[in-house]
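Derivation of every value follows stated rules applied to the coordinates shown; laboratory data play no part. Please read these numbers as outputs of a predicted model, since none were measured by experiment. Cβ atoms are built from the backbone, for glycine too; each structure is taken alone.
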Structure I
Amino acid sequence: MSTVVNVGWTCGLRIVVSMLLVAVASVVQAGTVKVAVVGGIQLSGVWDALRPRLEAATGVRITLAAAANKAGILPVFVRGDADLLLIHGGAETFALQARGVGGRMSVWAYNEHAIVGPAEDPAGVHGSGDAATAFRRIAAVRAPFIAFRDPGSHEIVQRVWKQAGITPTPEWVRLDVSERSHDILELAAKQRAYVVVGAIPVSFGRMQGDGMALLLRGDPAMRRAYVALEPGEAHPAKADVRDDVRKVVDYLVSSAGQAALAEADRQAGGPWLYGRDVAGVSFPGGY
């Protein structure tokens, strides 16, 4: 009798242990990736809508390590407190790659900038249709325009000026003397000037100025790339985490991942982020 009981108890124990091992294995297989995102991705609501879609498609658990401006999230990635960095591509991401902290870098989305100016709109920017036409109108009437020191705005303004054949002059282009980047619309309001800023912070009230209005957005020429920067050889991420990061990024840039991004953007009330197939940058010779 006792032998039968012992055999049954042993079999039951083996089943329980097997179930526990399967459960543990599934947790290990799923893994966890810590992500640091630049603030606009979180502020827009796109990240909160996108994350569960990424988890469902990849089986990887994703946690938010940080959401802030570049200065706030770069150290988080360098320290190893984040395994994946979602940020604008540029000098900083290239430097991380050069140091070996950053690895493969993939464009996965674009955000956009907008032209903000006095609500009375003396240059007629609203309804101009595109940024080049808007800037031609600003230049034609010599309406004040502030050259915002933000790297993204500077890059876009230089691109559009060249596209529009505009030569800026001190007669209408003003220096940015604001102490903080988020104060730029207050400065523009005082000078009744136009300025190019990120569409997301303006739309969500992070940048404000009395009597200022968002006059033009939606031109592909005013978009900037978001990249996914994976850990490089000098990053402390473990091998299994690197594999999970690669899995997430590979899905994000795939056609299915881009469809998930579009769905998340709609859920967040966009358009806030655009897919990687709408770069909005033309090349010499049309290639």
Structure II
Amino acid sequence: MSAQLLAALRADQYLNVDVKLLNGWDRISTHSYRNATPVAQPFPFFLFAPGLGMSRASYTTLAEELASRGIIVAMADHPYCGLSVYPDGKLRAYTAIKRKAEELVQDIADDQSFLLQELSKATPFGLKIDWSRVVVGGHSIGGAAALQTGRGNATIKGAIDLDGDVWGDVEASGTRKPFLTLLNRPGLPVQIPLGMQKERTEEWESVLAKSDVTARVITIGPAYHFTFSDVPFLLPLRVLRESGATMDPMRSRSVIARLIESYIKSDRGKFDKVAASIDEAQVLLRKDR
């Protein structure tokens, strides 16, 4: 982790993490290499948007795991709803929301479409994208934005929403590209009231009813909202257990990456077999077109 980013995390009181923990993050080793020589063949491409108030750096383990499985991963910070450090070292931090969530979702979706348009002109680092297997995704509000991108971008194969709610146009009239949604399913001691569970299911039933696309909504557990980020690797196990996220972090990362990989690379029949083979994954809703 760069000194600039670590300083920005401290200044932002990032995720309310204790400063003593934050100070140790610069000693964390990753499995990434700068300026690695790209392979000549084309690979599937996954464009990812972080959650509200998050930095793309907080999804490093997911990016590395997907890259090791043969998927090109690009993650972009969105200055108006996350934590960004500009090349000159200036910090742009998320503050209290003063705009509607649906407006932020549309802005991120516009960013994703712009990035795809620019990448179609020239791919950096000598990478070759398999444009028949391009998927957009994100966590939380970034996942909601991926579904929004699916309404207006013909380039993508589909969208992946990691624990994001539904906002704006998607809530009103559905999406236009196939999608996969992965939702958290906490374990004890957390108990989600049955009314809230029913409300969440009905929300996604409504989206599926309004979308003339193939879709899967799957719950992952025992997990919580930040299981879809690096947070389980960075916080004390006590904190995770109190949040109902008792799944081993390595296992949760493997489960999430395997589902994403299969969704991007496979047809729906093969994906369904993979999902059925994972004990921690439960299909909540499905629709075929």
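Here Rg/Rh (Cα atoms, Kirkwood Rh), for residues 144-223 alone was derived from just one of the structures I, II, and that gives 1.00; the source is II. Where does the value 23.1 come from, among I, II, when mean count of other Cβ atoms within 10 Å over residues 80-87 is the thing being computed? That value comes from structure I. Tell me which structure, out of I, II, gives -14000 once helix-only ellipticity at 222 nm (-39500 (n - 2.57) for each DSSP H run of 4 or more, over all residues; to 500) is calculated. It must be structure I, since only it matches.
In terms of relative contact order in percent (Cα under 8 Å, 6 or more apart), which of structures I, II is highest? Across I, II, relative contact order in percent (Cα under 8 Å, 6 or more apart) peaks for I.
One of I, II was used to compute Rg/Rh (Cα atoms, Kirkwood Rh), and the answer was 0.94. Which one was it? Clearly, the read-out refers to II.
A value of 1.4 for distance in nm of label points 7 Å out along Cα→Cβ at positions 72 and 120, calculated from one of I, II, originates in structure II.
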